[in-house]
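Undergrad: Once you scroll down, you'll see the structures, which are given as structure tokens.
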Structure I
Amino acid sequence: MNLRLLAVDATCWDVADSPANEAAFGRPGNSRGHDKSCFPQVRMACLIEVGTHLVLDAELAGCRTGEVTLVGRLPRSCQDGQLVLADREVLGVPLWRALADSGAQLLWRVPANRILPVDRKLRDGPWLSHIHDTSDRAHTDPVTVRVVASQLHGTGRAAEDYRLVTTLTDARRSPARQLAALYRERWEVENVFAEIKTHQRGARVVLSSKTPDGDLQQILAHLLVHHALRELMVRTAATRGLDPDRISFTETLRSARRSVTVTPGSFSP
């Protein structure tokens, strides 16, 4: 396969506890008002290039807007020549079709309780199956998928059985072992969010703006800074013939901070 490896995922940002932020974004908790979060939250869905950690597109909304809804706005940045990874929380026929219609190939994890009937067994172990939208109760409009079953290792837990569905139905061009290995790269997304929210912003830091517009501007600023740092890392790796993973994000961030000097008095308090 010669496909650009991307992934979609979502995370949340804590923002300042103000009436304006709570009205605009809401805060996690139950509907009766008990056990709610200390802070309102902004949900962010991202389309990320796995190898470089570059955030290619992002959608922001309050925490009352679901992850699937936000990811559903990202097909605008997908195209032919890409393989998009996603976790089991987003699997649904409308979103699957929207991303597949962009020309991108898909490789998504399936919830453990999802029934995937065997329509045709393939030589390398996987099988062809079909999925339906929940609104298609008569099962008249199926989507054909290839199912790959494997075990997940290296996450700090015991080996876990899991299943993947993909648009790549040609077993010769896309072997099952290769697909299973590629899916493990999806966890790079967690590293991207850690770079932005832990190392760059600061661990457990709440965004300071008490207005919704200010919070969105702060998040976009963090994304732009992260993109600039990652672009620098990719170019540095290319000149040295290295994989971008061999260059430390935290060291790059420290170097960038040391290079920025502010003359006292040049900015008003």
Structure II
Amino acid sequence: MVALAYRDLAARQSLYQWQTPRYDLPGIVAEGLSGVRGRVVDVGCGNGKFIQRLRQDRPDLALLGLDVAPGILAAVPGPVAVADVARLPLAAASVDAALALHMLYHVPDIVLAVRELSRVLTRGGLVIASTNSERDKTELDDVWQRAAADVLGTQGGPARGSLSARVSLSARFSLEKAPAFLGEEFSRVETIELPGVITVRDPEPVVAYLASYRAWADRHDVPFDATIERSRALLDDHIARNGAFEINCLAGILICRR
């Protein structure tokens, strides 16, 4: 299960290697922390992509990685701990910065999670969050809908988001909604938009991205394997006719201060 979780996250991250322009997200986060000294906690650190970079660029920081999934932490350079953002095992005003990168849309109670991030922050500290726009990767929704419709023999298939809230990543804490959530605890929320286009000439990176949501497929009535194979066929056809398949991306980083 650990290897599967790591592989699925890696598949989603790897799709961005075909994006232009290429953004150095760990570098942008490191720059956002340029004025921070002391303790930084990465909440929902996943496979440790940002912690590893910060250990290189900012060895002066005391870094702590937290994630609710214990297995995935095995690949993260310590110290790390299993923790839920809704109940952080940290004292009030004990960290100088907190990272919540592409993870708040997974949280059942986003308001409570933002309150917890604020609680553990020192006076003058900051939170750096990130998420996707509601307009992010809509081309993948279109492919999934068409593939599912073909498999089910219906006029219009269910959206990619019907697999679960996890698949429709931006639905609950999108770039458009995030400032309102964060504004409940922080008086200054700066949004940095990161638009781009992913261009692939082989369907496999997109298929791997879609297939990375297999763990949530059993919650719905869409035949997952058949829909994935039909998606591959649709992508093959599109690339044969157009030379490439393009996906419009829009993500963003939010820097929050009291």
Structure III
Amino acid sequence: MDANDVAACWEANAEVWTRHARAGYDLYRDAQNTPAFFAHLPPVAGLEGLDIGCGEGGNTRKLAQAGARMSAIDVAPTFIRHAREAEEAQPLGIAYQVADAMALPFPAAHFDFATAFMSLMDVPGPERAVSEALRVLKPGGFLQFSILHPCFATPGRQVVRDAEGRTTAIEVRAYFDLTDGEVETWRFGAAPAEEKARVAPFRVPRFHRTLSAWLNLLIAAGFVIEHLHEPGCDAETARRLPYLDDTRVAPLFLHVRVRKPA
């Protein structure tokens, strides 16, 4: 699957995805992934930042609210339209544009930092995207990103539950089976049944890589690995939001921060 095919998939997803995400149906994002990402993000107030694969702009706006001067890109025009509409309704100085992570439309050494919330794993050439991020960062700048955990969110992942519905294990299969655009179909599990029934499932291309492949492509690009985090769910959160209890057993996400040498 090439970049045009990937962009077409995300453009087809974008309208419903935006509506469902803004309705609060993406519990993994809102209750776990994004809070953990910001908890481990260095201070960004006053810095020039780039959000790569911004979607409808929800997390980009959080970065701007933290004091960063933000630009953001996504391959799906509908995502960018919704992001710009939110910017018009509540201006935060964010510049959005349609662009590919593998060919960023910015000069070299332009940004103090870059982020990528759950987007680099959807790029057909992650090594090119990482190299582009390095190019547009100033010396000493950092890239922080989140992806599906390569070890525990494999193409063959299954959640094992007991008779009461509690997660007891994560079955991991096909870890070494690299994928290059195999399409998975799914919906936000927290969406009401009637809402799920009236919309088509999302079609998401998977580009699974092993953990070592991810770390090695970062090193090969010239980054220095600075920080890793694997967000999980504590007992109280699992009781309050049982939907997230699988992450008490094994992490669903991996967060990485790397830095361009000064």
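Just so you know, all these numbers are worked out from the coordinates, no wet-lab data involved. Computed from a prediction, not measured in an experiment: that's the story for all the values here.
Undergrad: For structures I, II, III, calculate Rg/Rh (Cα atoms, Kirkwood Rh) and state which one comes out highest.
TA: Evaluating Rg/Rh (Cα atoms, Kirkwood Rh) on every structure, the highest lands on I.
Undergrad: A value of 35, 20, 16 was computed for semi-axes √(5λ) of the Cα gyration tensor in Å, for residues 79-238 alone; which of I, II, III is the source structure?
TA: That value comes from structure I.
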